[in-house]
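Structures follow.
Derivation of every value follows stated rules applied to the coordinates shown; laboratory data play no part. Everything numeric here is computed off the predicted structure, so don't read it as measured data. Cβ atoms are built from the backbone, for glycine too; each structure is taken alone.
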Structure P
Amino acid sequence: MFGHSPMFWLEISADCPKTGCKERNSYGKGPVIRTGAVERLFKTYSNLYGDLSANSAYSAISRDPEYGLEFLDTYQDRLCFATDTTSKRSNSQLAQYLESCIAEGKLSRSAYEKICYKNAIRVFGLPSQ
């Protein structure tokens, strides 16, 4: 099972709005309040994966850098970078963020590779390079 969308990633923080479609279909801001539904679900269900394709995932991971890096490290085997656009002009904030984390030594090369492609190869049984 893959979690995706603003409503899913908003739940990374325990202080997310619980009602209102407009409020629930938004990006969270500020520090993540532990323990949100996303973390509880990841801890409970080993078959839950995170689809990082949308800006909502980038927002969830980057809004609280310390927590976001911890989340990436903890769940590195169940997160998959993807894209929801085919435009050559696409400017993936998440791709830039992950690359900067590598360059600054904040994320291991192993975690980066799993998130960027190795998890997808394993989960979907794709041919390896």
Structure Q
Amino acid sequence: MSTATRRNTAQRKIIMDTIQNFDAHPTAEELFCEIVKGHPIVGKSTVYRNLRQLSDDNIVAQFTVGGVVRYDKRTCRHYHFVCELCSKIFDIELDGSESFNDAILNKYGLNVKRHEIEFFGTCFGCSSSDTI
């Protein structure tokens, strides 16, 4: 089914609203647990199916960190920093990130459709608590 023919069901709206209100980068299970608090009739398979469709339609971004699939309300090009101590994920904006694709095309003749880069280290909160 194409993007244009997908129905915007009540369940799909609930899922989209929940993602938009999440401050973190939730897993499908975390989203499901949040959704059923206010909408106990929404099934797990409905959440998973709609997340797959929303990702396919580029309405939400799907990425994997440490073997765990997560969802992001931001679909614009950006990267992620993962704290190795508290596991929080932070959005990272880098100037010139669009040129990565151009550089690969120019140097190797490869047409990059998408790329993912993750940074790992210690966040400010964990770094400052280490010094106490």
Out of P, Q, which has the highest value for relative contact order in percent (Cα under 8 Å, 6 or more apart)? P
Identify which of structures P, Q gives the largest calculated value of percent of Cα pairs over 20 Å apart. Q
Structures P, Q compared on distance in nm of label points 7 Å out along Cα→Cβ at positions 45 and 77: the greatest is Q
